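In what follows, structures are represented as structure tokens.
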Structure I
Amino acid sequence: MNIEGKIKQKAIELGFDLVGITAAAPVSKQHADRLKSWLGEGKSADMKYMRSNFDKRIDPAKLLSGAKSVICVALNYKPKPSPKKPAGKFGAVANFAIYEDYHGFMKDRLFALAEFIKDVAGESDVKFKACVDSVPILERAFAQEAGLGFIGKNHMLINPSAGLQLLLGEIVTTLELQADKPCKDGCSDCFKCIRACPTGALSADGFDANKCISYLTIEHPSEITAGLGGKLFGCDECTLACPYDSGAPCKANESFKVVIEQQYLGLDEIKEMTQAAFDSRFRNTPIERIGLSRLKRNARACLLTNPGISTVED
């Protein structure tokens, strides 16, 4: 087995569901221009971090000097079918957030994969940079180039077999590896995700974070003055509407622990929650990141009846 095959086999053994390799070259002009246009039109909303490190996002060599290859991995987080939303005042939590915080979970395994590569490569001076979404890199573009899937109209990476409930990670390395073939677009004339978006954040013209419930409940710093359709943290509508999701397998990695009772949270309980209770319940989960005050803000917005979106700007 060649070194690329050994790397892929080890990645699967470590619990990743998909793995592919691409060259550490700048993304295509199409990807770079699309990002520049999206930022220039103000569609990144208040995500100021998206407007920084542009050169690093499009060129892995700016992240790691001498980079030659990018190893892309994906972890399936699709949960097994869960109970329907309870009657009463409950807010829904997006599927990715009913698990432990994935950043540390994935990085630990990326570091283990990097150590394995160093051993099998037999090169003591080979360098690595492990990335899990907080690092500025266009991960979906590189994942597509590595053959893990295509970027759909909902702007998510879609694998025809594994679906799109996928968490992505990368290892940028100075080791030169044989690249895989890119994945071709598979959306065709399907627009189900666009029709399913409850706020019009998705359209034929692209994606506007200002209207996105996931952005508003997780990233937006100010008060939300209209209802969220019962969505307390994140939104899965464009994901669940995709035909590739319905036939995709559920999560296989048993080490990635799900907290299924966290899928629906009582809004009145959240409104009265103390800091100590918040810390105890949500420690090492994605919800911990937004803090108690924003979670209470989201609960207030969930209790509004109007499903439309408007916000109070800073």
Structure II
Amino acid sequence: MDWARLPLVAFDTETTGLTPWRGDRVIEFSAVRFELDAHGALQEDRIERRTFRFHPGVSVPREVVRQTGITDDDVAGAPKFEAHAREIRDLLADGVTIAHNYPFDLAMLTMELGRSGLCWPSPPAEIDTLVLSRRLHREASHHGLSEVAARLGVRLEEAHRAEKDAEACGRVFLALARHHHAPADLDALIEWADGVGRPPVGGPIAAEPSGRLVFTEGPHAGEPVEHHPDHLAWLAIARTRIQGVWQHRYPESVRRWVGRWLRNRAAGHAMQSGRSFGPEDWTPVSCALPDRLVPGGPAGGGAP
């Protein structure tokens, strides 16, 4: 499948803080949908922008007001996130989704969707422009969205507002894809970007109708993948003896998907403090997995 035939949906959130596990909430969400023509050129007249503002149920912290300009008065008459939860989920369900520091926005939105009885939709592709910048601009000392946009000549005004950041993020992705000759095939693009796609069909993981990824076999059959990252890692290294020879239990496509999922979901974070082990104590950083799970270790490609 050619990814340029799919909608490209860049998104961003503004929040009351950085730790959804401690009750921080989304106060602004924006998704910007891009379409390319048959020649791969961006159709400027077909860009769609959707922005929602929400009442978080708590006061907007002063630091957030200073950074975003969003005040308590701005959200006083806004609805709760639940009012638009399904619409937001649908916006993210069927395209190549793009965010800068994807794990943060994913964590915030997963928590908000969960309050509405919904789960993350598992879109066809999830691309992090922060990861791409670190992989493709190794010589750069800063990889914030503003710095990446400036390096690529992408205009970004009113940074730290969801719609402006989302649109700049989408344009950054397109610039990186163009300058670094991203492959046209969707699966190859996901590999190139070290992103996450849907799991291989017929493997030990599948998507339920809701979009939730679950194990289809083994001790955790029917349970969500994110609840058992240790078992997920086992899938990548499990072997079985066939005619006296130890061989991988699962095909390479499954093992590579597991590696990318773990880097983007479980292994791509590091603790801020060695004195605690709760999810709120982890912060996004680059983190290498064992060589067998890293594209280009002994199995091929360059480390993130």
Structure III
Amino acid sequence: MKILVTGAAGFIGSHLSERLLEEGNMVVGFDNFDPFYDRAVKEKNLKSSISHDLFELIEGDITETEAIKKVFNEHTFEVVVHLAAKAGVRPSIEDPLGYNRVNVLGTLNILEMMKKNNIRRLVLASSSSVYGNSPDVPYKETMNVNNPISPYAATKIAAELLCYNYWHLYKISATCLRFFTVYGPRQRPEMAIAKFVKKAYDGDLISIYGDGNSRRDFTYIDDIIQGIAAAVERDLDFEIINIGESETVDLNRLLELIGESTGCELITENLPMQPGDVDKTFANIDKAKQLLDYAPETSVREGLKKYVEWYNNNTRL
């Protein structure tokens, strides 16, 4: 297959591109190298894919219609995997207009180009943040998500709704995958585990927002890629599917495991909860098991050990 991967230079996109290439697909990676974090990090993410004969990188912005049009005019894709987005809950509170422009308008641009070029299969990266602070756990895809507590979450809900609209009107099949707290090698440097591991080794103070009892369904990158790759292979009309580990770990326990994995004594302080942060995430993955044969394999303890090993080999000086 020939597959377009938007956000190909990012954490998830670079891993996915490698997996798709390993399976013999042709991959066109599209990325604008947003300065949210260092361009050099993203270029390093792509090192393996760039050397592959079946990979082409195009630098461009999903919000620029002409740039997107050019990609679709020059290539005929069987599947589009749309990962490009402004990520992060807290930054979205500071820049709601920017998040709306990229995550909503950018998604609409992709869907319009798919419609005009008769491309009928999309896999969209959505987020567990859409569930807000719902008390009903584990989160099922049928739950009401009309109460997002951050602009980021609201943009992800909007993107899902646009996908439904284009499936209803134009029969563009869309599989919207709600990712749950993805971590692992190459994760963005501002994400909790990456930040905590670095501070552990540096002996820096780690700020804990809240009492440490907030819980997350931490999902290792290999398991996320397993779910995306399965979605690429299947034409499911319109579906929303949770991709998580279906286990939760509280923040205090996570810090204990980071200390165990790094061999460092962590220095922490407690600060008030931040606006937009949810109390917990917890995925019901029954639908993923049924439709994608999804079977996550990596516990948080094992995943942290793998991440710390990668960090020591690739990041520490």
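List of remarks:
- When mean count of other Cβ atoms within 10 Å over residues 7-14 is computed across structures I, II, III, the figure 18.2 traces back to I.
- Structures I, II, III were shown, and distance in nm of label points 7 Å out along Cα→Cβ at positions 79 and 255 at 4.1 was computed from III.
- In this comparison of I, II, III, the computed figure 19.6 for mean count of other Cβ atoms within 10 Å over residues 183-190 is attributed to III.
- Structure from which 59, 39, 36 was derived, Cα extents along the principal axes in Å, options I, II, III: I
Taken together, the values in this text are just the output of simple stated rules run on the coordinates, not laboratory data. Source: prediction; values computed, not measured. Cβ atoms are built from the backbone, for glycine too; each structure is taken alone.
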